[in-house]
1. With helix-only ellipticity at 222 nm (-39500 (n - 2.57) for each DSSP H run of 4 or more, over all residues; to 500) coming out at -24500, pick the structure among 1, 2 it was computed from.
2. For structures 1, 2, calculate Kirkwood radius over Cα pairs in Å, for residues 118-157 alone and state which one comes out highest.
3. If FRET efficiency 1/(1 + (r/R0)^6) of positions 54 and 134 (r between Cβ atoms, R0 = 41 Å, to 0.05) comes out at 0.05 when worked out from the coordinates, which of 1, 2 was used?
4. If log10 I(q)/I(0) by the Debye sum over Cα atoms at q = 0.11, 0.16, 0.23 Å⁻¹, for residues 86-173 alone comes out at -0.36, -0.73, -1.16 when worked out from the coordinates, which of 1, 2 was used?
5. When distance in nm of label points 7 Å out along Cα→Cβ at positions 30 and 142 is computed for each of 1, 2, which one produces 5.6?
6. Given a value of 34, 16, 16 for semi-axes √(5λ) of the Cα gyration tensor in Å, calculated from one of 1, 2, which structure does it belong to?
7. For the read-out distance in nm of label points 7 Å out along Cα→Cβ at positions 14 and 150, a value of 4.3 was computed from one structure; give its label from 1, 2.
8. Relative contact order in percent (Cα under 8 Å, 6 or more apart) was computed and gave 17; which structure, 1, 2, did it come from?
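Just so it is clear, none of the values below were taken in a lab; they were calculated from the coordinates. From a predicted model like this one, the values you see are computed outputs, not experimental measurements. Cβ atoms are built from the backbone, for glycine too; each structure is taken alone.
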Structure 1
Amino acid sequence: MTSRFKIDEKALLLQFQSGNKLAFDQIFRLYKPSLTFFGNKILLNYSQIDSQELVLDIFMKLYEKRASFESLQSIKAFLYISTKNICLNAIEKEKVRLKRIDTYLHNFDEAEDNVLNKIVQTEVYQELYQALELLPEQCRIIMLQLFEGKTAKEISEELSISVSTINSQKARAISILRKHIPGAGIALLLLYF
């Protein structure tokens with residue numbers, strides 16, 4: 001019985017090596033179920049990877065290299081090693097893909113938060129600048145220059161007024177603005193001064 005199987009094995013191998021489709025089909029049917037099972041065990045935590053597709057790719061490679069195999073045992077070894085390798089490669093690719101998605105989502109969330117913060121900040125600035133329009137002219141001019149980053153000394157030299165006048169106009173402006181600006185705006189105003 002063993003010798004008969006070896007003759008069948010040799011005949012199958014020779015037919016497979018010559019490109020016989022029926023011999024390939026027989027090898028495919030012989031090993032595909034166990035390779036798919038093996039692949040599923042490796043890909044246990046990666047259900048989004050289809051082990052059947054990977055196994056089919058391996059059989060395509062097997063067919064391309066059919067002339068280089070010397071026995072069914074070497075075909076079997078090739079199939080199992082290739083299944084292991086292709087599954088591990090698929091896991092690595094999946095990890096990279098998941099990391100990219102995670103990075104994208106993290107950056108997207110940060111970008112969205114950043115955009116929302118900028119919108120809120122812009123709205124507060126708008127309210128602040130609208131409130132500045134309510135100030136008496138000299139107060140408004142001084143406050144706008146302070147917002148531009150000028151010092152009290154620079155403003156006093158430019159407007160030919162004393163630094164103490166600048167400081168009293170600033171205090172007056174803050175007092176008036178507190179009545180017209182909600183909490184976030186006044187907090188921003190106080191950040192500057």
Structure 2
Amino acid sequence: MTPTVSTSEKILDIAQSLVIAGGYNGFSYADIAVAIGIRKASIHHHFPAKADLVAALVERYRLQARTGLSHLREQVPHPADQLRAYLTYWKTCIGDASQPFCVCAMLAGEKDMLPKPVAAGVRAHFEHLAGWLTEILRAGSEQGLFRLTSCPQDEAQALMATVHGAMLSARALDNTQIFALVTDSQLERLLATAGR
């Protein structure tokens with residue numbers, strides 16, 4: 001038996017696809033109402049204001065990301081394989097269009113226009129991701145899998161920027177292969193400098 005999806009989850013799902021397509025200001029409650037087939041008043045019942053909706057969306061996205069990264073760390077023992085798995089996740093999502101862009105990356109481009117709770121959630125996502133990448137890079141360096149050209153924190157920021165920049169390039173040029181081209185070369189750089 002298939003579990004039923006709550007109305008609030010349906011609203012969040014549609015909001016996520018609309019944020020990925022056009023950012024915070026690229027959609028309205030009317031767009032969501034049409035997509036789901038409900039009245040705008042029903043959306044306001046669940047999320048009184050757009051800021052509430054997008055803050056809830058960011059929090060859900062952050063929780064999913066934290067859970068996914070934690071699960072990856074538990075299931076994949078070696079740092080180089082963890083990094084490969086992270087990049088493969090995004091290659092797959094971009095390639096099959098299941099999640100062609102990071103929600104928080106999209107919103108980060110609008111940071112100065114976002115309500116404070118939304119901006120704070122976006123920042124927290126990037127801080128957590130940077131911390132996770134830092135741990136992976138530090139562990140890999142200590143195990144001789146990576147030789148970093150700067151401290152793990154700086155390398156993590158560079159890698160995070162590379163991943164999100166590759167998403168942007170793939171989208172701008174309408175070529176999903178660009179993501180793999182850019183991120184694979186970054187991974188090879190990390191591995192090649194360790195003599196692999």
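1. Values: 1: -28500; 2: -24500.
Here the read-out was taken from 2.
2. Numbers: 1: 11.0; 2: 10.6.
Answer by largest value of Kirkwood radius over Cα pairs in Å, for residues 118-157 alone: 1.
3. On the way: 1: 0.05; 2: 0.90.
This figure was derived from 1.
4. On the way: 1: -0.54, -0.75, -1.03; 2: -0.36, -0.73, -1.16.
Clearly, the read-out refers to 2.
5. Values: 1: 9.8; 2: 5.6.
This value belongs to structure 2.
6. On the way: 1: 84, 14, 11; 2: 34, 16, 16.
Only structure 2 yields this read-out.
7. 2
8. Values: 1: 17; 2: 20.
Answer for the origin of the read-out: 1.
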